[in-house]
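Peer 1: Before anything else, here is the set of structures, which you'll find just below.
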Structure P
Amino acid sequence: MPRPTDLPETIAIFPLPGALLLPRAHLPLHLFEPRYLQMFDDIIKTDARLIGMVQPNPVPGNDKALHKIGCAGRLTQFSETEDGRYMITLTGISRFRVIEEVDGFTPYRRAKVNWTGFDRDKGKAEYDHDFDRAAFLALLNRFFSSRELSADWESLKEADDELLINSLAMLLEFDAEEKQALLEAPSLSTRRETLVTLLEYALRSGDTGEGGILQ
């Protein structure tokens, strides 16, 4: 794993709506477009093996605009299918700020990024010392019941704070802006507070559409 001082100034970026990666978490991806197959071939030759996950943020006059904060993941697992596609896993390393996109000859996008301000991402797992797990799981149970979803409640009860909160933030189907708010939360406790707010809002609004758990 690259040390904080070894993180590169320019990285490949993968703008994927709704895909959230958080530090120390794992994100499976399926690569099949030619540009991303080329990205895989290029980054696997580097020492850092980083891909920056960032949410698109289209604005009038620029449908390719990006949110300013994303999270870089190190390629830690991959397998190739018979028809040349890749199933990969990224492990979150650190969030970053996009400074500017870099022109070049690659078919995929690249950006110059700044890693400062995200020191806690590069350290040990966080703990949420004010976490009322019983109340949180009761809320989560109401949310899951409203969508007729099942869960391994024993595993949820026993999971470490960071694993529980970040996994739910990544897996629950919130919209892109809500995912971005979870990403930008400065600490685990503020991410948990944001997650609680989103769950409560969904329950109050009676939104029982196709939201659920990503596979």
Structure Q
Amino acid sequence: MDLYFSPLACSLATRIALYEAGAQASFIQVDTKHKTLRDGTDFYPVNALGQVPVLRTDDGWLLTENTAILPYVADQFPAARLAPVAGTPERAKLQQWLGFISTELHKAVFVPLLDPTAPHDYARQKVARRLDYLQAHLSGHDYLVGGFTIADAYLAVVLNWAKYCDIDLAQWPAIDAYYRRIVQRPQVARAFAEEVALYKEEQARQ
């Protein structure tokens, strides 16, 4: 498999999932600002939206969107237990959390706040209710669904953006403790460390 990624973007969740699964994969860095690969190749033929992640499967087809890629990776490596069995209530709950992270946090809150050209007031009005909701759940659970899953990988990546958006997670102690615990997992820490280094290199080039 090949993962098209940009350092510290949401594609980091798939890198974490692949590491947790012990999967063999190649990682192809994308400059999402200029929509090119490291060698200058146009990225649009890979994804017409110019966005990451994109996963090229071993069969050669391309898959986009975190809510599709992460379950696909989990199902390819069932021994890693990164997702509950399909068709169970637990799997439905996992999909619910993936939807919440993708639409209510990633797109509704953090994308606007990370974009200097977007109106921030609208997104900031959404922060408290969404993080209060997450705080209530994590106050009684160590993970989103059972043990560590692809949803936790995705949530850790999104919560990492809080510090770039002037959102202090300490206001939500259960979320803060959860985030600090997740990023200490060996494979999560490895993925973050590698992408932080790549992000710094990218910023230096630009």
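Since every read-out is calculated from the coordinates, none of them should be taken as a lab result. The shown structure was predicted, so the numbers you read here are calculated from the model rather than taken from an experiment. Cβ atoms are built from the backbone, for glycine too; each structure is taken alone.
Peer 1: A value of 2.5 was derived for distance in nm of label points 7 Å out along Cα→Cβ at positions 13 and 117; which structure in P, Q was it taken from?
Peer 2: Numbers: P: 1.4; Q: 2.5.
Of the options listed, only Q reproduces it.
Peer 1: Taking Kirkwood radius over Cα pairs in Å, for residues 37-148 alone from the coordinates of each of P, Q, which one would give 16.5?
Peer 2: Structure Q accounts for this read-out.
Peer 1: Starting from the value 30, 19, 18: which structure in P, Q was semi-axes √(5λ) of the Cα gyration tensor in Å calculated from? Don't jump to the answer; show the numbers that get you there.
Peer 2: On the way: P: 30, 19, 18; Q: 25, 22, 16.
The value was obtained from structure P.
Peer 1: Taking -14500 as the value of helix-only ellipticity at 222 nm (-39500 (n - 2.57) for each DSSP H run of 4 or more, over all residues; to 500) derived from one of the structures shown (P, Q), identify that structure.
Peer 2: Label of the originating structure: Q.
Peer 1: Same structure, new question: Using the calculated result 5.6 for distance in nm of label points 7 Å out along Cα→Cβ at positions 45 and 173, pick out the matching structure from P, Q. Spell out each step's value before the answer.
Peer 2: Values: P: 3.9; Q: 5.6.
Value 5.6 for distance in nm of label points 7 Å out along Cα→Cβ at positions 45 and 173 corresponds to Q out of P, Q.
Peer 1: For distance in nm of label points 7 Å out along Cα→Cβ at positions 69 and 141, the calculated result is 3.3, so let me know which of P, Q that is.
Peer 2: P
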